[in-house]
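Trainee: These are the structures, in structure tokens.
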Structure I
């Protein structure tokens, strides 16, 4: 079970345990987009320790690994620059056991590229762009992601990076090869391609 720890306190422990028991879950990913601070680090530490005493395994964001020594840290595997396998290998070197969260990439980047995330698109947006630009789709072995160029967009040219079932499958196989203990995918991101993902 994935639980958002945004603005949470220690009182979440018993409801989490009760929900896991009801659903038959044995592990909890305590997730947040926040950076570690004294207060939230304390809460992460206490909640993870308490859940473990209740017999549940816990996962935490990589940034909170030092505060939750019994939790399995989870790295963010969203890579839009560099080399996907090298990024994962660097995470694995620093931790004996580590999980990875792989988000499906569908992003537009305009030149010059100003940020690593780009403009997030939906699968519907992607289909529209593919139809409008009738572009050739290429595969980047470094990113393990597909891309195509927006070659007719006037003065603001750029490209779109996107994952499909094949690239997600390749990323999962790469994580497995490197020895990641667990992989997380977001169901709503992959619902239209989930049946075709193969490890």
Structure II
């Protein structure tokens, strides 16, 4: 749920990158962080666990405009990919405004993608959220690898609902900003349709 900060006249929106471990969530966020202008972003924060990392930072996109006179500030989060950090995943999903699911295109990670997507639905249900009502896009990462599963097969298994998808090679930046811009615009469209927001003074 977006938070309005009246003193800075900003609406704060939370976008979470979800997906299996080592699928490219962290790479996406680090690439965005490196490319966003220094004066528009906050500090990149890393919460390191023994096996994985959670990253987050906020930035103020200048080209996406305002909502009802308020600037929009996006807070990007990754979730730990490993299953045994599920409590952290649930916590990070609280108050989410948009989700990017980063799927690993490698054939050996096919089942891990399915498991992670199922886990996303489960964790959203615990927050009484429905994916169909949240801005959501899918990114098929690691498209440059020789064992990458064809997009048609990924769509069939992971995306029967027909959500917007992007092919990506995140460490090269391919598809990274296309994915982010799409989910950000969906979040803004949600806000402009008079979705409820919580005031923060």
Structure III
């Protein structure tokens, strides 16, 4: 079965400001057309004026971290409701990959956020543009420069790009399995 989306993993640093969460950013930046997922590392500095999450913007809670692992996805085949479901599934893939890599770790998931106890590990948002739906998910690598108590990949001695590949593989496999399941059922009242 063909992959549901193309992936680009950048090995140089790139800051995340919120402007990257825009239609065709992956195409303009990496030359990938269609459904895609881009991964890069770097600081996050998203001011209130650039926040997509209205709740955070109204509460004037900017996003910042000295170093995060960033995932940006763009989908041209689904509306916002399915994009949010894909985002939640992505968070589950992160949770499973981290728990598997560390062994005795149990992360709490609250919606689209992951926590190690009271320390927040991720930020995530899904949104819509006139031509696509988009997701940004960031995983703290370092815990410095964050406005709240956080956990980071360095706490678990995990290589960011290695864990990124594991997350993407789990996510890709789950989406492909969903597609297979969708294509191999008989309709109610149907048959062979």
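The numbers here are math on the coordinates, done by the rules we state, and not lab data. Source: prediction; values computed, not measured.
Trainee: Here relative contact order in percent (Cα under 8 Å, 6 or more apart) has been calculated and equals 16, so which of I, II, III was it run on?
Mentor: Comparing all candidates, it corresponds to I.
Trainee: For Rg/Rh (Cα atoms, Kirkwood Rh), which of I, II, III scores largest?
Mentor: I
Trainee: Computing Rg/Rh (Cα atoms, Kirkwood Rh), for residues 94-133 alone for each of I, II, III, which one ends up highest?
Mentor: Once Rg/Rh (Cα atoms, Kirkwood Rh), for residues 94-133 alone is tallied for I, II, III, the winner is I.
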